[in-house]
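Q: Structures are listed in the sections that come next.
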Structure I
């Protein structure tokens, strides 16, 4: 019954708003697609990692400031985080934007692998994410201004999504507390607005301290910090047999010593623990900490660890999800031109896949559930305010995130076209929410019911300050 009520409200909204007004919004964004493409590709070229996104952040702030947004910089004690606001009154609609790149994934705009020396690259499409969200915010601002509507649009400039948990600090600071609805999107290999879970995540760097010595001449005087890291890793790998199947644990050794003939007096390992529920990920992480303690005792070293990130799972809102699926379907996909088709076929060959552009030109069917993929700090926002998102085809079909293929496509007109689809979908969704307070009210009711009466938000990264140097 609740779903039927929503659909009735939605279709009333759709037709009462009028397709002519929708088409005007879509045309306005199309008219500026060259500008937005240029902005996105500038950020692609900057390729700044988490909490280092000064050029990217400054560029988006400049564009929004020129469009009469009020800019609040350095929010939540993060230099590259900001909020751009326009309007007054209710509802308050938030649109999330990201702009951080990933380390070691530089790639040229070609359909074959050419690294640029291990530099960072936009392998998750956040250059498109931030730009499309800003473009949507600008169009919503224009709508409020031209129609003299009550309502507030906010663009949230969110740094360090890739492991830095930027939105968690922003959530912890209360920056979303008065928001009515939060909208987001992400680059992907197809257009889709199905419900997609995210895994809760806790991450930390474990640091071991030993005693240096000549590895051959005086090994008995040394206490190897690297031995401690390896002992910890061995115990955690044994732990994998005794956790739930949906648990995920990953690590990389970030420091392991400088020379084989010197017993390392310092070593570091960087761990992620993930699960579909926050309670289980806390338990798994605590066992990883115990393994680190045991490794230190067994090797005669000492250990400490620094929490780097921690994110909640995603609290989905069915009312909003079906709404945004309808809007994405209304906007539709896009067609490859001849050059893009050649590029896409070459990318497909690199992945040993056959190119199928059905959900580039169209939208994947709605599904109530799909398997969880990675983690996102949007999860923390979703436990604070009703939140909804979708995916747009900014990569070639079958392309995995965090790959050189994603970097390459995101640096071309393929990425730009998918970004425009996302911007249009965000804009018409926000305007529908402004026009129809009943939808906002219904979404809030579902949100409170799913979150539970006794819910208390507790950040998984604790009380630590923003990990501004985690990419150093």
Structure II
């Protein structure tokens, strides 16, 4: 006969406490982290603004009930929507992630830490507007900006650094994708922690909110992989950030939490969803992730393919007039790229194509560029693309795979060489670090600024784009700017 189950309620799992204490109290002393966060904010908003040109994205935006508007609500940059912060987070998270062009993080688990801006900016704008108007409910008085002062962009940047850190450090050694779970789980965890703190949650409330985020488990990765790759991967971050805000708001009511949500025998996250492996923090929480984050600057390509596209673009002048003479294309890459984006057979939609290594390399070889438009059906119908894909031979370089996992390198290497039917070859082009890597930060930030300026110009026109870019030019002035004034500048 088995022993009765103890009903003594345990202390919160240490990981819940660590995340809550960091979100609530940890000082961020790194000037590099804040400076990177400034340009991360510009880049992330630019990605969202670019997505507004795509009807497949915009059809998902707006309130749940058409025509609904919230007084002093969370606004969606580039639109006229004013929403509750939960739906505001969905809208923001969806546009930020839609084109697969915002920052990324590669480790045992990967993901896109700037996805969290959906929750952060929606909550910050809603709080800031109500604080400025004197209408914030007492339950949501943020310790970051007590009434009547609205939150500032400094508060947003701090929340971004912390969300990046929570998501990224959890990803260093915990591989959720290896057990079939989607990495947006970590977006929900990070966004819940920082937004519960922004809302003025007590230590207990923030711990409770985070416990609910783990209790939700995770979406499957089905929509990211052949043969089911689809557009849900483009709004999954919106779903995660909106759920995070909802859970933070629930915790603020005093709703109870679940202290051993991770470690409970049989019923906890670790036993149910993580094959009884412990969920751990690989390093102390600080500002490491924001400092090392990877920007997608030159083109919207799944990050394992960024250097492959760069190689292909360099080879474009050498092959554009010899396409019919190509015997094969030798593409050398690392293990993660093979596992995630090495794909043959028909590609059914843009989400399928932007996660196909061969498709992205073919576009670079054919056109010498890669934009979001190259994933659309009209471009994909070009028979030369599939003809080139069929000639590609993908192989792993074990050293590339080793360097990918090396914490001192974190390279994302690819190489391409084109072999012609007459036996001649192009040079072998090899790139270890994409332009968005920390090792190329000085080279990359000016290109990031050009990307943001082009996105704002296309949507708002040249005059307003110049004004928006000027907001980021003076960091002290930007950091002191009230959030509602900043977001107001992006409203259309």
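Q: With distance in nm of label points 7 Å out along Cα→Cβ at positions 48 and 352 as the yardstick, tell me which of I, II scores highest.
A: That would be structure I.
Q: Matching task: 43, 22, 13 is the computed value of semi-axes √(5λ) of the Cα gyration tensor in Å, for residues 96-223 alone. Pick the structure from I, II.
A: Computed on structure I.
Q: On relative contact order in percent (Cα under 8 Å, 6 or more apart), which of the structures labelled I, II is highest?
A: Max of relative contact order in percent (Cα under 8 Å, 6 or more apart): I.
Only the coordinates and a few stated rules stand behind these numbers; no lab work does. Quantities reported herein were computed from a predicted structural model and do not represent experimental measurements. Cβ atoms are built from the backbone, for glycine too; each structure is taken alone.
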